[in-house]
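These notes open a run of structures that come right after.
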Structure 1
Amino acid sequence: MSAYFGLDIGSTSIKLLQSDGNRVKLLAIANNPSGKNIGAMNNAEKIALTDILKTLVHDTGLREKKVVTSISESLVFSRVLKFPVMSTPELATAIKWELDQSVPFPPNDVETSWSIIEKPEKFTGEEKVAVYVVAVPSGISDTYMQILDLVGLEPVRLENEVPALVRGFNKILSSDVATIILELGASGTNIVAAGKDTVFENYYMPVGGLAITRLIAEAFGLPLAQAENYKRTYGINKDQLEGKMFTVVKPVIDNIIGEVKKMAISYSNSHKDKNITRLVVTGGGSYLLGLIPYLSGALEGMEVVSGDVFSDLQVDQKYKGLGPVFSVAYGLSA
């Protein structure tokens, strides 16, 4: 069993998972009643979250206190940047300058990490170095650390969701050509072009399942709870409700498809003779009825598959169908 567990604190649910090689040793899920990420919570909501986490840890009988916790992509700057070939000190300076121009946080109030993901083998003067850079406001990471301390947990590290997604699907990723991982969450969507242990490009859209539910509620004049039931029952299906649900949901999904296409083109432009031919769809939003067939039809030449991290793991039968929901939590624990 790993020496730590993964903790994914989402805006609507909290997922906890500990894996043991080929087996899910322990997992649990609880509602996040605030409906917010940690950065948007007030003090009372943070206290309530702390109590929920304490209860979750206690009720699962979890003995391990070391944890790797995710920070929502909405709270960080996470991007692949490209620079001319230069020395490591020069690269560090260039990254700092780029972050000072690009990061929407005060430059003196961020914690930064970066790693080189692509470096040319030969140098003719035109090559670029690709660097994956993450910047987190110090106040955000401090809040996470305080909450974990109050729960009695020992953080091994905090990390944004993208590396966890790549790690979670590493077994099916290729070293030769990228796969796009599309993680449809409640409050946002992650789109990641990834290879084995590598992030080539990533993009976060602040649109997810909750936005679709609100559109349905507005279109049909329904309370949110009933709109959520409509979404789960009818999905993106032309044959349901005289096509009205399809008309409401389609623009959101088409917007996501547009970003997937742009990422695939960008990858092909920077990696000559290589084309992305597979899309892995995961996250709670991946259960949307009719979604995978619709994506398959819209993304010609791309195989669209469900991203289920439990597919080749031993897991309690009652949780077997929840692999897409636990994608980030599993990646954190791996």
Structure 2
Amino acid sequence: MERSPTPRQIAKALLEGIVPPRPLFLPIVFSIGAKLENVPLGAFLSNPTKISSSLRQIRSHLRSDGVACYFDPCLEVEALGATLERVNDDQPPIIHWPLPAKKGELPEGLCSPEEATKSGRVPVAAEVIRRMNALPNRDFLLMAGVTGPLTLAARITQLEHEGTLRTEDLSDAAQELVAAVVTQMATSYLEAGADLVMIQEEIAPALSTESCDAWANLLAPAMNVVRFYEALPVLQFGTASSILEDWDVIFQRQWDCVVCAPLEAMASQRRTGILGTTGTKLGISLPLELFRTDGSGGEDLRQNLQPIISELRPAIITTAGDVPVTTDMKQLIKVLERIPRAV
């Protein structure tokens, strides 16, 4: 009997444009490891031993095709020189810059992209990947998350909450910096042994064809380096409403990566001709609201997902971000068990 391909073999085939026999099941479950290890989130994020231990537990519970070795949307800004003020584990930290600038401008005294890879918790993230890569007979994928260039630029220039953002709203200096940072971060994780790099754009741009080209140019260096290391590049979009507004513009391009869109967006677009004509491999991001502890999340998940999986043959199924640290592990497992694993 022919053996089913391993997750790593499926990922390699995707790099060659081969449609997988089934979607890769790759939920982003990382921060919840702090609860499993019984340590505060801030301490957990700086401890490669605790992280590596929790990842082994998480995979044994979820039976996933990969583990989320490090996912933190504030990792890059801290590495560039910001200080993070953590109020509690339920809220994102407050970002403080040593030499604040006006909105839309880069703060002074930022680390260079090369220096950033050696700063903050970036070495911790790389060490986690190295330790997981050293496990004997590993057939699962090692995933690392990198903040997308537009999102990172908005965060650095304090435009994150200014509504719609366009690439032309960013200075040339900001665009040059973030493209280099994203590429350098990805390279650090790839050198440590990452099999998949997920570039997360939480802030979807307001796109014309020209601005989409400019945005794609910011992403290109990181995508190219991921493929150079024969790892799988994934571009993950944020909210469904933002991507739906620019769906036509986005998918006029043929992306040289897996493009991961929210479940809501995929459901509303699956009967259009757009998805089938671009040649882009698609992934599905499940909303984090599914994992509420009140038990209501995921009741109709299997029924809603199965026709989408059958028709669109997605390359991966993941979550819309890192499952919150406060998530109940039993509820998480219960919901994820409802996800169809086959086409």
Structure 3
Amino acid sequence: MSSPSRPTLADVASLAGVARSTASMVINGVEHARVAEDTRARVLAAVDQLGYRPNAAARGLRTQRTHLFGFVGDEIAASAYAGETITGAQDVAWTADHLLLIANTGRDPDVQRAAIDAMLDRQVDGLIIAAMSAREVDVEPLRLLSVPCVLLNCFGAQPLFPEIVPDDERGGFDAATLLLDAGHTRIAFINGSADKHAANARERGFLAAHAQRGLTHDPVLRAHGNWWPDGGYEHTQRLLALPDPPTAIFCANDRMAVGAYEALKELGLDVPGDVSVLGYDDMELAQHLRPALSTMALPHYEMGQWACRRLLLGAREHVRELLPCPPKLRDSIRTL
């Protein structure tokens, strides 16, 4: 038995008793069309009765727009918390009658090229190139793109495209300011690996906050971890063994803050009674630690929104937008 044929615009017009042009104007929401309300109601009732769906591909041929955006990420689509970026982009796209095509490349340049080519073959109206962690990317292969492109959580060596990244330098500044305002002057900083953009930016901001108050931060209180709990654990053990230990620890991500919690627990120290702890990222686990971890929030959702809005504007000129990383204050910081 053959499957029933898909209802057509002609079927809708016939059932509603109107011309095809009238049915088309109602279905496509032509604002200036002079269609009586009872006629409009008959067309919409016919659409419901027949289960008619407009042919998006045919519409794309007429308008030269497919209402599709490509989202090509290195590892971001596979990350639980960075997935907020996709949600932000999708929410903006959805309200503008657009869909996202998503590809995760695993940082393989060949896969990235193939994914971009496949999306261009499907006539996407624009591309978002996204990175899991803020970093420089090679934009040369993107130079000849025929559609607008936005770099999300990454930036190019050449200023070719709109870029959206977190303001990590300001985030480091605000983190130090928060702890200094709470009365802490011996603040340890367990940073991430020194080869990362975010680590360097957060450290610049952290030191600038001290300098603004005429303070020189003791370098013995600074360490480079590995972004994982064991790095936070090991450095916290060392820092608390100093003759003049810190009263607060700022970890450059929440995972290392988890390690700091564990080390402090083993040392018999209370958070925040003995040592205050501040993280960065605002991962979901932060609010479930005991005590709940205060942290600086990465604006994943807002970056996704900005990138998609930029595509909707069709803007191609270079601009770098820095989004703030606001504090999420919970229970891990004590005022001295």
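When FRET efficiency 1/(1 + (r/R0)^6) of positions 106 and 218 (r between Cβ atoms, R0 = 41 Å, to 0.05) is compared over structures 1, 2, 3, which one is greatest?
2
Matching task: 0.94 is the computed value of Rg/Rh (Cα atoms, Kirkwood Rh). Pick the structure from 1, 2, 3.
2
The numbers here are math on the coordinates, done by the rules we state, and not lab data. Everything numeric in this text was worked out from a predicted model, so none of it was measured. Cβ atoms are built from the backbone, for glycine too; each structure is taken alone.
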